[in-house]
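Pasting the structures here.
The numbers here are math on the coordinates, done by the rules we state, and not lab data. All of these numbers come straight from a predicted model, not from anything done at the bench. Cβ atoms are built from the backbone, for glycine too; each structure is taken alone.
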Structure I
Amino acid sequence: MTSGLAIRPPDAAGEAQLVVDEVTFSYPEHPVLHGVSFAVRHGDFVGVVGPNGSGKSTLLRVIDGLLRPEHGAVLLDGRAVLNHARRDLARRVALVPQQFSLDFDFTALEVVEMGRYCRGEGGARASARRALRTLGVEHLAERLFPRLSGGERQMVVLAQALAQQPEVLLLDEPVSALDVAHQLQFFDCLERLNRGGLTVVCVLHDLNLALQYCRSLLMLADGGVAAWGPADEVLSPRVIGDVYGVSAHLHRHAGQAYLTFSPRPRPERRGRVHLLCGAGTGSLFMRRLTEAGYAVSAGVVNALDTDEVTGREMGLPMAVEAAFCAISDEVHEENAALAAAADVVILTDVPIGPGNLRNLEILRAAVARGTPAWMVAGLAQRDFSGGSAGVELAGVRQFPDGAAMLDELCRRPLPPH
């Protein structure tokens with residue numbers, strides 16, 4: 001499986017620190033990796049993502065030299081990892097595993113000191129304290145490791161890896177068992193270390209953490225490279241849909257990008273719904289109805305309104321007007337055409353004012369041609385048009401709220417009108 005994103009090769013200036021070249025690996029019972037290739041530059045922060053069973057953890061163990069590939073090679077600054085003595089390699093590459101079990105009552109400081117074994121030199125205690133201090137957890141030094149919380153243990157294990165003074169840090173789902181606060185604390189530490197020059201390669205499941213912290217991403221699927229490149233390109237809705245089989249929606253707010261997800265729409269269509277919405281009242285309808293298998297359109301919504309942003313991210317046909325402008329004839333006709341193609345026309349609980357009053361004409365036209373027209377009750381309370389909306393619309397089916405309307409639509413498909 002491939003997304004069409006190019007694999008970024010090491011450049012001619014020899015910038016690549018770590019090169020994975022056509023690596024193939026199989027366990028006795030099944031193959032895992034198939035021709036995986038990518039190159040990591042000095043000081044990069046690389047995330048490795050992909051569905052369960054795609055080979056992420058196995059890839060890290062191959063990179064660390066713990067597993068020998070059947071074909072291909074892993075190169076560290078041009079030299080095969082397997083040609084390094086284990087102790088020498090540990091001075092350059094450190095691995096933080098998913099889980100670190102220790103049943104003996106060593107203190108946190110003693111656990112970190114273990115990371116200095118590969119250095120074979122004095123000053124282990126001072127180096128261990130320095131690693132704990134770097135991560136802001138020096139207060140854990142004398143506490144017994146088995147009695148620490150999950151988040152505290154992960155910070156101590158990271159400190160142990162730092163005590164090796166590596167050039168490359170490999171992490172295998174280091175925050176999978178941590179709460180949100182500890183996840184962010186852990187990744188903030190990684191980010192600080194990376195800014196100091198440490199190359200980071202991290203396996204993780206949370207795509208939003210990957211989008212927030214990683215500069216480059218490798219996405220695996222079925223043991224092969226599905227995508228490799230800048231994080232915001234790899235985590236496009238199209239690539240995520242191809243690899244994970246879900247609908248992904250990319251949002252941007254206050255300079256921060258984040259993803260939301262929903263099940264992939266059903267292949268069969270249950271009908272066509274046109275929403276007369278705005279001010280965020282249509283976004284839930286858009287997502288829920290699309291997930292239920294309906295074709296959804298909307299109008300008239302203002303540019304950059306919440307509903308317009310949601311519909312644009314989802315690729316829905318919409319009639320859109322400029323913000324703070326009354327509905328023009330051209331956009332009104334576009335809205336009318338979308339409504340005419342629908343099996344039901346819905347007026348959400350959007351407030352009605354002079355700017356969007358013409359949306360009610362669309363609802364009345366649906367009644368006139370025999371198309372089911374639905375609305376959330378209480379229009380009079382949402383009328384800010386100076387009374388122009390008039391009384392409740394005759395022939396329009398009313399629902400107490402949007403949830404009741406969605407329940408009706410999701411329980412049974414609409415017959416074409």
Structure II
Amino acid sequence: MFNAVVVSVFVIVVLSLLRTNVIFALIAAAVTAGLLAGLSLTETVSTMIEGMSGQMETALSYVLLGMFAVMIARSDITSILVKKLIRVLGGKRGVLLVTIAFVASWSQNIIPVHIAFIPILIPPLLHLFNRLKIDRRAVASALTFGLQAPYIMIPAGFGLIYHGIVAEEMKKSGMPIDVSLFPKAMLIPGIGMVVGLFIALFLTYRKERTYIDKENILAPSINEAETTTFTGRHLLTLVAIASALGVQLWTESLVLGTLTGILLMFVFRVVRWNEGDDVVQRGVAMMGFIAFVMLLASGYASVLQETGAVKELVSASGEALKSSQLLAAALMLLVGLLITMGIGSSFGTVPIIATIYVPLCAELGFSLLATASLIGTAGALGDAGSPASDSTLGPTSGLNADGQHHHIWDTCVPTFLHYNIPLFVFGLIAAMVL
């Protein structure tokens with residue numbers, strides 16, 4: 001109970017629920033973890049600062065992405081999209097939400113851009129959400145589903161990477177598995193996430209919620225009566241977007257892809273050079289927060305690794321229950337939840353837990369598929385709902401463009417309740433039946 005991971009994650013959760021900014025919550029958690037593990041305050045802060053370098057590329061990518069999104073908004077192409085959606089969807093709130101979930105899913109597998117589409121697509125749609133009185137917690141749930149469920153179930157894009165990590169770590173621990181079997185192992189937990197999605201969209205947040213049409217960082221007020229003609233400026237904007245995507249996929253670098261898009265927007269004069277200062281300011285205002293949180297999350301994870309608290313927690317859980325499959329599976333999933341809630345990365349959690357959990361599963365008689373399901377689910381638990389995860393920070397960055405969406409209460413709490421609980425329950429079922 002007094003393990004540095006457990007206590008520090010508790011600090012993050014409590015402070016966040018008390019509406020303390022997640023930046024302060026992460027710093028407090030890192031300091032708590034360091035002091036509990038015997039590090040001095042100076043050593044803890046130094047370790048945290050050094051560890052922040054682990055997410056420098058990601059942070060730069062997000063800030064540049066914010067600038068690119070501002071440029072796209074300046075082209076006015078997003079107003080065309082919104083007006084078409086208004087005409088096509090009308091009052092079809094459910095159809096719009098399910099569509100958003102599918103589009104988010106494509107960002108993980110078909111066109112693996114992860115959260116890059118959110119600051120471009122979501123802010124211009126806020127006017128439409130307001131008009132339809134859609135509860136933005138439902139939109140956050142749809143987006144987070146699309147950012148997490150596909151990599152759990154589908155062996156393509158980020159999903160193939162995640163499946164490969166689990167298979168590789170299981171092989172290292174003496175239990176080789178063909179990566180092609182992993183989708184079968186994760187089918188039941190994935191169904192749990194689908195159940196959570198439909199509960200969120202059509203039960204919990206089905207009622208109307210009123211928002212005020214405020215100034216939007218990335219989308220001016222849209223006059224539906226005005227006709228927006230598709231012009232050469234819009235075509236050049238699409239060329240810049242396609243080029244940015246192409247370079248990203250070719251180089252596997254979001255930084256290079258986004259820089260390409262930004263440069264082309266200047267070259268095509270969609271945005272003039274003398275507007276650069278305003279573009280930077282607005283882009284940083286939108287994505288600077290998420291970038292800095294990712295840096296701090298990396299620093300916090302570095303403190304946990306330095307103290308050895310994560311390995312201690314995993315080892316302790318392995319020693320605690322060696323007689324009951326059900327209790328052991330529940331504890332493994334719970335520990336995975338705690339670790340991922342803290343560091344905000346499913347991909348980073350799997351290597352930590354697999355070393356202990358694979359031998360434990362073999363000792364307790366879990367099948368190959370059940371072991372893969374437990375490791376994969378334990379890693380994924382906590383990605384939804386973690387204040388430091390890009391699966392929650394991304395949706396917040398888009399939905400809060402007008403300052404009416406709270407990161408913890410409107411994104412993290414809804415996604416935690418609707419995805420982590422079903423993942424835990426369905427993951428437990430999978431471990432018992434596979």
Problem - Computed 3.1 for distance in nm of label points 7 Å out along Cα→Cβ at positions 116 and 180 - originating structure among I, II - result: II
Exercise for the section: Consider the structures I, II: one of them gives 14.6, 46 for Rg and Dmax of the Cα atoms in Å, for residues 244-371 alone as calculated from the coordinates. Say which. Expected result: I
Completion exercise
Matching -23000 (helix-only ellipticity at 222 nm (-39500 (n - 2.57) for each DSSP H run of 4 or more, over all residues; to 500), computed) against labels I, II points to structure II
Practice task
Determine which structure produced the value 11.4 for mean count of other Cβ atoms within 10 Å over residues 100-107, calculated from the coordinates; the candidates are I, II.
Solution key: I
Handout entry: Test item: mean count of other Cβ atoms within 10 Å over residues 28-35 calculated as 13.5, pick one of I, II
Key = I
Completion exercise
For relative contact order in percent (Cα under 8 Å, 6 or more apart), structure among I, II ranking highest is II
Practice task
Match the computed value 1.13 of Rg/Rh (Cα atoms, Kirkwood Rh) to one of the structures I, II, and report its label.
Solution key: I
